[in-house]
Structure I
Amino acid sequence: MNYKALILDLDGTVYVDGKPIKDIVSKLNKFKEEGNKLIYLSNNTTVSRSVYYDKLSKLGLNVSDGEVVTPITIAGAYLNKKYKKGYTVGTKSFIKELRESFKIEQDSEDPEFVLITFDNEVTYEKLKIACQLINNGVPYYITHIDLACPSEKGPIPDCGAIALLVESVTKKKPRTDFGKPSNEMVAHIASLISDIPKAKVLMVGDRLYTDIALGNKLGIQTLLVLTGESNFEDINDHKNHHFLVDHCSETLADFMEGNEFAL
């Protein structure tokens, strides 16, 4: 495999429901040991980045500081420049990192913004407060646009689905999002691979509209794996004609063995 850097989605690409797909752990560790670069890039905002580092380490992956990127990396830096307090529909873990790493406090009474995330602790009360604030003119943002998160029992609601509920109620659209394939995320990832020729970088994921779209915006090679949301037929669906898929494989592990589909 003639690449010097892999940008890897996690859910549905490296693992599903926390279980590694085939022997991907040993293959990624070998890739890194050979002096290559790994970036683990997830749109999942249910947990903090520190939890991801712990999770990947427990799976057996040799993961180093700076290799894990999530929308909180981008959202925290962006919001910190503009605001001091906001109301976040998010997990306790996400809100804690927003406060500790980016000095943004949670405030439901007089917030400067509303942030919608993939919140698997979501309640009706949280959604009600968010909608009332947005109705009253508070600007809002979403961490990412994913409609569903893959699981062993099929897709489950993600941030995009929660955000659509809020948008349908308030009739207002978010200012922007911070995940794949937003311009904010593109700029951040581009800065991490600036020293590597684009032809030597591969974006790997299971979604066309986030993972493959990000790779296209970065101008790098893309690999669609079939262990998450997308299937092979999606590539040739006319509604997806604007996504450029360079490679397709059942799994990332298969691709690293040289077993890929012809497109």
Structure II
Amino acid sequence: MSFLNIAAYKFAELQGLPELREHLRAECCAAGLKGSILLSPEGINLFIAGEPAAVEQLLATLRSIAGLGNLAEKRSESTEQPFNRMLVKIKEEIIAFGVEGINPARHTAPRITAKELKQWIDEGREFTLLDTRNTYEVKLGTFAGATTLPIRHFRKFPEAVAQLPEEIKDRPVVSFCTGGIRCEKASPFLEMAGFREVLQLEGGILKYFEECGGAHWNGECFVFDKRVGVDPSLQETGSQLCFACQEPLTAEELKDPRYVYERSCPYCYEEKG
């Protein structure tokens, strides 16, 4: 059996969230879908997997909601269900950032498509590729030459940006993340912080993989489900999470003698003794 996996988000001013939560939860459970849907006054963020027809019906339902008519999704397939349960939650933000004055439904930085970004890199243009993800995600892979940040949570992004060299503000910067949602807040923040020209990768890494494969990419991409990592062809890589510390482990790290199933890995071995 093949499962259709979708990731999607949309910043829009949503209303009637409690009723919407119950309606979506009932539809998803009845259709055997699993994953998560986050709802907030600022929009929706979701990761869902299930039988293709059921996923398509859910997308149709979501696009019938005011403000979500042009909801765009990223797709991949898996032979197993990557989620354990179905959650529909209401949050203050669909991606926690905590910075006042950031409202992606009303303003965010311009986008650059995956093919345009590849062309820029091919041509050797001078610009900064800024990875907005956390260190444990970056560990599995990132663009060649990308600038990465020492953060474990997106809320630390502003502090890390303040430590970047002042001179990079004077050249173009392209921010990127897994599916694009973090850049919707990171890019206007960069504008507020004084960066002269800010662009964000449309659709994120997953869309880049769809359209450009692994060009200029090193490694794999961390994803927030049981697959852990996908390669540029969007296939599961075999990476796993350490049961003890939740650090993502590559297939090579799983061979390390310090890796003990459900006990330790090279990153927490000493701590565990």
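Every number in this text was worked out from the coordinates using simple rules, so none of it is lab data. None of the values given here were measured: they were computed from a predicted structure. Cβ atoms are built from the backbone, for glycine too; each structure is taken alone.
Here mean projected area of the Cα convex hull in nm² was derived from just one of the structures I, II, and that gives 15.3; the source is II. Taking mean count of other Cβ atoms within 10 Å over residues 29-36 from the coordinates of each of I, II, which one would give 12.9? Answer by label: I. Quick check: -7500 is what I get for helix-only ellipticity at 222 nm (-39500 (n - 2.57) for each DSSP H run of 4 or more, over all residues; to 500), calculated from one of I, II. Which structure matches? Source structure: II. Each of the structures I, II was assessed by distance in nm of label points 7 Å out along Cα→Cβ at positions 21 and 229; the largest value belongs to II.
Across the set I, II, distance in nm of label points 7 Å out along Cα→Cβ at positions 45 and 77 reaches its highest value in structure II. Hey, relative contact order in percent (Cα under 8 Å, 6 or more apart) derived from one of I, II reads 16; which structure? Value 16 for relative contact order in percent (Cα under 8 Å, 6 or more apart) corresponds to II out of I, II.
A value of -0.62 was computed for log10 I(q)/I(0) by the Debye sum over Cα atoms at q = 0.14 Å⁻¹, for residues 53-180 alone; which of I, II is the source structure? Label of the source structure: I.
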